[in-house]
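Multiple structures follow.
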Structure I
Amino acid sequence: MTTATRKSLTPAWTQLRFHAKQNKLWRSTANYVAVAAGRGSGKTELARRRIIRYLPIKKDWPYPIYAYCLPTYKQARRVAWRPLLNLIPKEWIKGEPNQTEMRVDTIFGSTLYVVGMDKPQRIEGDQWDGIVVDESCDQKPGSFGLSILPALSHRNGWCWRIGVPKRVGVGASEFKLFFFEDAEESFTWPSEDILTQEQLKWAKANLDTRDYNEQYMASWESNSGLVFHAFDQILNVNDQICYNPHDVLIVGSDFNVDPMCWVIGQYRKDKKRLEIFDEIFIRNTNTRETLDTLYKKYGQHKEGFDFFGDAAGRARSTKASESDYIQIRNDKRFLSARVHYPRKNPRIANRFSVTNSAFCNAEGTRRLYVHPRCTHLIRDLTSRAYKPGSNEPDDYGDIGHISDAIGYACWKIFPLHVIRKSVPAVISRF
């Protein structure tokens, strides 16, 4: 194919004018590149165009092949397959795309695969000319060194590893090491360089400072220290909050047998905040006895109860033949209560993030307060920490149960809504 012919087949988006750092990345000739950039900042769009841009390029060998990789097969099909297919000019495609293998053959002899790396062997056995590894912090540990690097060696193939610089993720430490030490070139830019303040408004209102810095400022945040780092023992503890007979009672519950930990509070619609003013902390007990305690304290409440807990409450029984969920449902004293137990638990990191955001989000707004009489809860919030060098909480003894109870309520009351990703106008025009 002549240069003129290839140029005539090159889509308009390869001539786009990008943000300065994006432009430098686009023109990079390095084989091994790391990109740690904020959400919605264009890194994925650039990577998609990068790999498609190579499809018409002639090699010294027949049938060059490329791969766009995501952590799992389902994610690859949902997130990458259709967008990549839509970007490839139809006149480039030879025959029909293989939907099962997520493979596109081109008239140039090249092939593009979309690959889920939950089974790294999918990338093995071939020599590849170029690979994009997306969501790098969630890629299976070892897959890059054991499966991807050997597959690039014979053809001197290139690789972009891209993603948000997460502190939580099975491959986060490997990606960070690659970014700072192993990559030939590393690029980073925050979402604030690309997105408008209106687009960032949701994130600032719903994420705590560290999550916002990580997800939108592309900052490598430390994962060490306290789990509930946004909780301030002065600003989030308030002795003025109290029971109101005219609001629904909210009960966050953790069904551990010893101790059984529940928190009681109310959501103040006028102030748009959750106030926790009481707790139940009982040793060596069960759900039925804890309901007895709750009834003794608040049995005269007329405005109803909302119970929140984890998915295990549907099936697990704490010293009883019935599930915790069913026991609450069947208790005649609480027949009008609404019971909110999910069919599947959220990721623990997401639940922690929601709770931290409620204590203080990136805008500095506090939507969760605790009365000083909740001594067990406050102790938990001020002492629960991560294991050194990991994203796993270092729970021991009683630590973790009562903060989980408040977390289940926060997950429902302050949910993380899905944000529709909007491609910045600077790279969406083609």
Structure II
Amino acid sequence: MNKPADEYRGTDSEGAKGSGSGISLRRLKTFESFKTPAYRIYYGAMAGQWLSMNMEMVVRPLLAYRITGSGAILGGLSLAHAIPLLLISLFGGAIADRVQKKKILVAGQASSAVVSIGIALALTLGYLGEDYPGSWWLLAVSAVLQGIIMGFMMPSRTAIIPELVGEEQVMNAISLNNMGMNTFRILGPALGGFLVASLGFGASYYTTTGVYIIGALFAVSIPHTRAITAPTTSTVSDIVEGVQYIRHRKTILLILAFSLLGMVFGMPYMFLMPMFTEDILKVGATGMGIVMMVAGVGAIIGSLTLASLPNRKRGLMLIIGSVIMGLALVGFSFSHWWAPSLFLIAFVGLGQTSQQTLSITLAQAYVDADYRGRVLSFLMMGIGFASIGTFLAGILAEAVGIQWSIGGMAIALLLMCLTVLAIAPPLRKLE
């Protein structure tokens, strides 16, 4: 269980070299990283988090909206998650470069289970629910705690991938990683919506608790990765060193800036989706689960496509993926009809996963291994900035409506892409 990841790497690949007939998963380049046992264990650990996280992504804002009916409070919950995520991510990145990353993954999954069971018990005991108008503050507390956990966990969750599969398989492994995450974007919202509709919000939170625990058990079995030297400087010094490293590398700066702005303009729709499904499309909790499920289908198609492609023209593909997302999100924002909305949200999901996968892949490709956790911590901060964008979008939705709020951000995303094409050709030319 504690063997280094190098001893796990390539074991199945050697066994797959023999000749044989028929189609084998191991012969498909699309699924190359699954030949590595260490990556498969990691994938099991992440599956627990993906399912729980995507269930909560539907259930928490839906519960908050039913309690309050306020877009501003939905945005406030997103901000409550964002602030600790922004404050903690840099420390999480520095710690990821100091300790075995599997330890952080285990601690993060276990802590998320504690937060989830706390909300479940509050629902059961009557401290939280639709009949208690002031009880939404408990959801805000859970959002803060999950932001802290994710701030520590996310840099390690991404930075460990090259250590498990090797540098040449990073794009493939990250694409498959996003494929799994987006598969659970289908299963999570659908399961969450079903549990809420049939058994209530409490059943959903008890389920997420159990799934977090299963993920933690998988994380315990992830092998140790590269050797960690004893730190000789403080964590703050490591963060400062990471900032200086990024400042002097124009390529990494371009990747980070484009990714961060893309998240700010492109992600708020996910957190404000109850306003579309409840007020515009009028399809309720089940319909919201279906919308998120279809977005996940589009994302899976994008992930499988990227996993099959060679490591070429990735900068151009990053920009194209963002353009696809922006165009589809504009159409979705102003649609009042169910079928066109489902069609468009699939392309939103496809463009979004392309943007996320290629940003992480390019950042990993151009960073030195000793700085990987710290550089990725800045990329992970994009989720925090996206939550700030969600807060602003929620406020704006109160004034001009959710359609113009999200639609306006999608237009800003398109303008950003055109600007990058015009004034930042080095990003477009990245391989």
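What follows is calculated from the coordinates using simple rules that are stated; it is not laboratory data. Being a predicted model, the structure only gives us computed values, none of them experimental. Cβ atoms are built from the backbone, for glycine too; each structure is taken alone.
Values computed for the structure shown
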{"quantity": "At a computed 23.1 (mean count of other Cβ atoms within 10 Å over residues 250-257), which of I, II", "calculated": "I"}
{"quantity": "helix-only ellipticity at 222 nm (-39500 (n - 2.57) for each DSSP H run of 4 or more, over all residues; to 500) derived as -7500 - corresponding label from I, II", "calculated": "I"}
{"quantity": "Origin of the value 0.10, where FRET efficiency 1/(1 + (r/R0)^6) of positions 114 and 306 (r between Cβ atoms, R0 = 30 Å, to 0.05) was derived from one of I, II", "calculated": "I"}
{"quantity": "Which of I, II yields 1.9 [distance in nm of label points 7 Å out along Cα→Cβ at positions 130 and 290, calculated]", "calculated": "II"}
{"quantity": "Distance in nm of label points 7 Å out along Cα→Cβ at positions 122 and 394 - highest-scoring structure of I, II", "calculated": "I"}
{"quantity": "Given 27 for relative contact order in percent (Cα under 8 Å, 6 or more apart), calculated: source structure among I, II", "calculated": "II"}
{"quantity": "semi-axes √(5λ) of the Cα gyration tensor in Å, for residues 34-241 alone derived as 37, 19, 15 - corresponding label from I, II", "calculated": "I"}
{"quantity": "Which of I, II leads on distance in nm of label points 7 Å out along Cα→Cβ at positions 66 and 402, largest value", "calculated": "I"}
{"quantity": "Which of I, II leads on volume of the Cα convex hull per residue in Å³, largest value", "calculated": "I"}
